[in-house]
1. I have -11000 for helix-only ellipticity at 222 nm (-39500 (n - 2.57) for each DSSP H run of 4 or more, over all residues; to 500), calculated from one of the structures 1, 2. Which structure is it?
2. For structures 1, 2, which has the highest computed value of mean count of other Cβ atoms within 10 Å over residues 44-51?
3. Given 12.9 as the derived value for mean count of other Cβ atoms within 10 Å over residues 52-59, which of the supplied structures 1, 2 does it correspond to?
4. Figure out for me which of the structures 1, 2 the number 7.4 belongs to, where mean projected area of the Cα convex hull in nm², for residues 116-235 alone was derived from the coordinates.
5. Determine which structure produced the value 58, 46, 39 for Cα extents along the principal axes in Å, calculated from the coordinates; the candidates are 1, 2.
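Please treat every number below as a calculation from the coordinates, not as lab data. All values derive from a computational prediction rather than experimental measurement. Cβ atoms are built from the backbone, for glycine too; each structure is taken alone.
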Structure 1
Amino acid sequence: MTMQTTLPPQLTAGLISGHVIPYFGPGVLDLIPGGSPVPAAPEALAAILTAKVAVPHKIRNRLTAAAQFIENFKHRKTLTTFMSEAFAPKVTPSPLHRFIASLPNLPLWVDAWYDDATYNALSGRSDWGQVQGLSQSEHFGIWTGYYDSLNIPVTEDEAASWNTLLYKPIGGVRPASNYLVSDTDYVEVLTEIDIQTPIPPKVQAIRTGRHFLFLGCRFNDQLQRTFARQIMKRSSDHHWAVLPGELTRNELRFLEEQNIQHINMPLAQFAALLASEKQKVNQ
């Protein structure tokens, strides 16, 4: 499969106008200068958790199963503590994070990992806030939590005035250590996600008619495909994903099913091209 060297012309314009929604996965942390100080993949996080607790060998590499074992045998608070320790280091935003944070129109930014790089990239502004997915083990009956730019919990109505909403569907370390990570966490959400209950109404409203750009995501895992599918629901009929190299059969099927155009290039190259294209637009 031939690597691409140019970007679709409507992509940069769509990001600048706010019609393209960036959707970050853990792979974006590979761009962090000097390397990521926190785990940048589910497998890496599973290795950190299972180094702290003896977990059956057959589930050691499966993040949600390993987390469930720890939750069952060491208590939920122990799992939350381990997660907060793993993601405690402050992550310096990459140039790609800073590029997205600088966009003049950024109604929604989806970040499907637990680190604080997107949070730090936006921290110089006051016109934004975040909404995070909440574990039913810790917040039964409440699916999401809203926090303003000062980390103060607010209501959904108070979030209506924000120019940018950072959506962390599986939670995040800042500001309140919310994590969807165990099998039980995901079972609760997946039971309701098809009818969109866990998806914040503000996210549902913003996505209407817009496109998604997937960066640092892989779709060889059922959970990642399900979350992306449900977050995209009722948006536009065309999206993009930067995925270098050969794709798995499941990834190819998912891209075709969701009409996601495959951009075959390394993420670092994509980020550099994106910055260059924006400069041309601004000239």
Structure 2
Amino acid sequence: MAAQPAKRNISYKSIALPAEHGSWSLTTEPILLGLLVAPTWAGLFMAIAAFAVFLINRPLKIYWTDRRRGRTYERTAIAWRFVVFYGAIALAASAMTFALAGWRPFAPFALALPLLLIFMAYDQRPGRHWQAELTAPAAFAAVAAAIGLAGGIAWLPALGLWGFMIARSVPTVIFVRARLRLDKDKEGGRGESVPATIAIHVLAVVVVAALVWVGWLPWAAVLAVVILLARAIWGLSDYRWRASVQALGFLEVGFGMLSALIVAIGFWLS
């Protein structure tokens, strides 16, 4: 009798959870900032809904990839179950947000829709694309505004939260890509050279300063992006620390949490 092939074990973690470690930080930071500035039950439910939407991307991508190829595997069925599970959580939490705060918290997502569509178009393609890596955190940064609106803050400060998170997340993605290429002795490309990366951080400082000047953000927001600029200058210099990819990721998580806390303190004191 011919031997039966061994059954391949399915990794539920690889299906249910995003593989990109950096995406966890850039997802939790706007949630943290929104909840620190405007902590309410409506905002908490919005945070749960947003996090469920973040989690749904991985299994949904696996499911559609398999279906597009016209094939169904065991992982396809598992991925679909996670899509339904995460989707149910997102819908239930969104319904609770609507019941407590009405439609206002959902408005920023309409503004973020073009960014989300660009992300989806590139994310479905094989490989990694800078368009997807930049538009995803910029779109998800709208969660900070949504949670703020759910918590009852005005439109302009809510949009200021979104603007700050874009100024934090987009330069950070470019910095990490440039840093990794620099450590591998590769020349920067597509805006990832050291001067371009520093220039983008300087632009972020200018944008945040403008938002502070018009009253959308507290003064502390400028301090937060200046710290990120200093981190970029040091981190791309010859004096930079020698760190593994994992250590660099943890450092960025720390800078992100510190930035959110500084801006939140600015709101508390204003």
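1. Values: 1: -11000; 2: -26000.
This figure was derived from 1.
2. Details: 1: 18.4; 2: 22.8.
Once mean count of other Cβ atoms within 10 Å over residues 44-51 is tallied for 1, 2, the winner is 2.
3. Working through the options, I get structure 1.
4. On the way: 1: 7.4; 2: 8.1.
Derived from the structure labelled 1.
5. Numbers: 1: 58, 46, 39; 2: 77, 54, 28.
Computing Cα extents along the principal axes in Å on every structure in 1, 2 gives 58, 46, 39 only for 1.
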